[in-house]
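Pasting the structures in now, so scroll down.
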Structure P
């Protein structure tokens with residue numbers, strides 16, 4: 001089980017530091033009933049990641065992802081494909097980064113966060129976790145890595161929940177800071193939001209390149225083993 005968690009930890013960290021969900025929570029906290037709506041977002045985020053991971057584990061189990069404790073070849077091929085795709089995404093993100101002095105445009109939906117109800121906050125949490133292609137890609141990779149280790153189903157669930165918890169640290173941290181420090185956290189969170197918005201593309205490109213290289217390395221090791 002320790003090996004499985006070690007394999008998926010970098011993927012969880014990559015999800016945890018995605019800028020857009022963190023910025024969303026920070027913006028929610030800056031408006032009326034902010035902590036309630038941010039909590040709804042975080043819970044929905046957690047549920048969305050868990051649901052995607054659980055579905056993939058069920059599918060890989062049904063596909064007999066392990067044979068006599070050894071990872072199936074298709075799992076390594078899938079990881080290789082995901083890794084190469086992430087490398088391509090890294091190049092696209094790097095090319096799309098704003099130049100020096102350029103303002104990073106904020107998505108139109110973010111400008112309506114002040115009007116979000118708790119239900120809409122939940123919907124945003126689901127959308128940015130379970131419906132976001134980048135997150136889905138990394139969760140699929142994580143679930144495939146968990147299945148490839150060949151541990152029992154009960155331990156797979158434990159590793160998946162631990163993975164989702166780490167992947168939720170980024171959106172949970174601003175909420176915890178807001179509750180613990182109160183109004184004094186506002187300036188810190190606003191500074192964090194601005195920094196993440198300015199460097200979003202660079203952060204994503206580095207993340208995708210590093211994680212892509214990891215998945216390709218894991219796949220090649222499995223295929224040559």
Structure Q
């Protein structure tokens with residue numbers, strides 16, 4: 001009889017194969033935003049478009065993997081995918097740091113408690129930075145009305161973060177957090193840390209604390225599958 005870990009690993013491999021099939025090696029920011037806009041993906045206005053574009057792309061191809069569906073919702077968090085287990089997609093820029101933000105801590109803990117585990121499909125890549133600001137100007141023009149977040153930053157005099165004008169995908173890592181014991185060990189060992197703790201939104205309301213995953217510290221025992229995108 002196959003163990004639960006074998007089943008989970010098979011799911012990780014299947015999801016990675018799907019991503020390799022549907023993701024190009026390189027995507028231009030304007031092309032990605034137009035695609036999200038035309039297909040009705042609600043997050044086409046977001047400045048961190050690469051991750052939202054990957055999520056949108058996968059959502060459009062759910063039918064290519066039997067049994068694959070959108071994931072469950074815990075609080076304000078809707079996890080991206082579900083087979084027999086729950087999985088979430090994250091897109092990580094290799095040139096920024098080894099850490100990648102995950103989800104609301106409470107949602108992660110509730111999902112692991114109820115479902116026995118939670119997996120992350122990390123899509124790594126190298127961004128092309130919007131050095132001259134032309135992509136930002138184009139994106140702002142397409143978006144039209146300024147968001148509350150942007151207006152709040154302008155009132156506070158906060159500088160605008162540099163955008164990504166394109167993204168080149170390089171590899172995929174599938175990380176599995178099996179139960180509360182693994183979650184606690186991850187925190188104790190430092191590869192899962194707190195993020196956004198004590199921070200506030202542009203309207204002054206507190207942001208919900210998230211987890212952050214340090215890919216440089218993740219033990220090989222929880223990495224179920226890795227592969228390059230080429």
Self-check item: Structure from which 48 was derived, relative contact order in percent (Cα under 8 Å, 6 or more apart), options P, Q
Solution: P
Self-check item: distance in nm of label points 7 Å out along Cα→Cβ at positions 51 and 83 - highest-scoring structure of P, Q
Solution: P
Quiz prompt | Structures P, Q, by Kirkwood radius over Cα pairs in Å, for residues 11-114 alone: label with the highest value | solution = P
Exercise. For Kirkwood radius over Cα pairs in Å, for residues 131-194 alone, find whichever of P, Q sits highest and give me its label.
Key: Q
Exercise. For mean projected area of the Cα convex hull in nm², find whichever of P, Q sits highest and give me its label.
Key: Q
Self-check item: Structure from which -26000 was derived, helix-only ellipticity at 222 nm (-39500 (n - 2.57) for each DSSP H run of 4 or more, over all residues; to 500), options P, Q
Solution: P
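All of the numbers you see were taken from the coordinates with simple rules; none came from a lab. Keep in mind that this is a model prediction, so the values were computed, not measured. Cβ atoms are built from the backbone, for glycine too; each structure is taken alone.
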